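A short reminder: the numbers here are calculations on the coordinates, not readings from a lab. In this text the structure is predicted, and so the values were computed from the model without any measurement. Cβ atoms are built from the backbone, for glycine too; each structure is taken alone.
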Structure I
Amino acid sequence: MGRTVAQNKKARHDYVIEDTVEAGIVLTGTEIKSIRAGHVNLQDAYARIERGEAWLVGAHVAPWTGADRNNHEPKRDRKLLLHRTQIDQLAGRAKAKGLTLVPLVLYFNDRGRAKVQLGLARGKKAYDRRRDIAERDARRDMDRELADVTRGR
């Protein structure tokens, strides 16, 4: 993975990620300039498969300030570039198991192409979230105690 532009941190909090896949994005000129500047938000975004094509829905790419009236629509649906077999597999798994496609990271690869990492995700229940928080706190306390012991306190 290259230079990360945006992360959907809430996705890992709200979902259990079962699998990930990398996809390209079809963008206009003003969109790519705005993304390179870091003006993108993936928080409420998701991906859907419609008529054999994958679409990124709800991602907000801020309008480019240097553009005139030909600027892009900030919340428009953007086509994702995947192989046919990947689209068919994702559609089948999402329908069969009740999973959803969530964008995790938007980044530029080594060749400078904008890519999005999609996660095949299952929603967490409230007790799963509480358990994750308890495990994280316990791990933090253990690390803190271990650090105190190694420093000789």
Structure II
Amino acid sequence: MARVYLETSFVSACVTDRKDAGSVYRREKSLEWWAFESQRHEICSSGEVVLELSDPRYRRRDEAIQFIHGIPLLPVNQQVLDLAGVFIKERVMPGPLKGDAVHVAISVIAGIEYVLSWNVQHLANPNKVLHLERMCAREGFASPLIVTPEQFWEDHE
């Protein structure tokens, strides 16, 4: 049973009401993953995800918050913020000290194996894997695999 961190873009995809082809595809794949894979893993998220989803400008915040209701939330503490700062300084993740860098730092500190995300620019980006692995190793940690639901599904079929 793997430990899986639900990043904001995954939750957002699950509750979106957008009708463009990309949004519909991400919603279908996310909900399919949730229906068939989530019970096979230890699922968690964080206060950082709740904070992002709670923004008044976020379209479906009530539905998104309800989606993760009851899922264990990992803490954002000084160790997480320090590691996120290293990721930003070393250009593994963009600043400022919130969002992507914090999600990855939370996952690293908690020993999470997989981060589930649709953010293919800054998170689920194959070009960043080696850089992230090196930075984590340098700091004494293992790097999580950051994957989209379709990638994680394929790995476990």
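So if we calculate mean projected area of the Cα convex hull in nm² for every structure here (I, II), which label has the highest result?
Comparing I, II, the top value of mean projected area of the Cα convex hull in nm² belongs to I.
Using Rg and Dmax of the Cα atoms in Å, for residues 10-49 alone as the calculated read-out, with 11.3, 31 as its value, let me know the right label among I, II.
Structure II accounts for this read-out.
Determine which structure produced the value 0.65 for FRET efficiency 1/(1 + (r/R0)^6) of positions 26 and 98 (r between Cβ atoms, R0 = 25 Å, to 0.05), calculated from the coordinates; the candidates are I, II.
Computing FRET efficiency 1/(1 + (r/R0)^6) of positions 26 and 98 (r between Cβ atoms, R0 = 25 Å, to 0.05) on every structure in I, II gives 0.65 only for II.
Using FRET efficiency 1/(1 + (r/R0)^6) of positions 58 and 82 (r between Cβ atoms, R0 = 25 Å, to 0.05) for the comparison, can you identify which of I, II gives the largest number?
I
If relative contact order in percent (Cα under 8 Å, 6 or more apart) is calculated from each of I, II, which structure is the one that comes out at 32?
I
Between I, II, which one scores greatest on distance in nm of label points 7 Å out along Cα→Cβ at positions 2 and 130?
I
helix-only ellipticity at 222 nm (-39500 (n - 2.57) for each DSSP H run of 4 or more, over all residues; to 500) was computed and gave -15000; which structure, I, II, did it come from?
The structure behind it is II.
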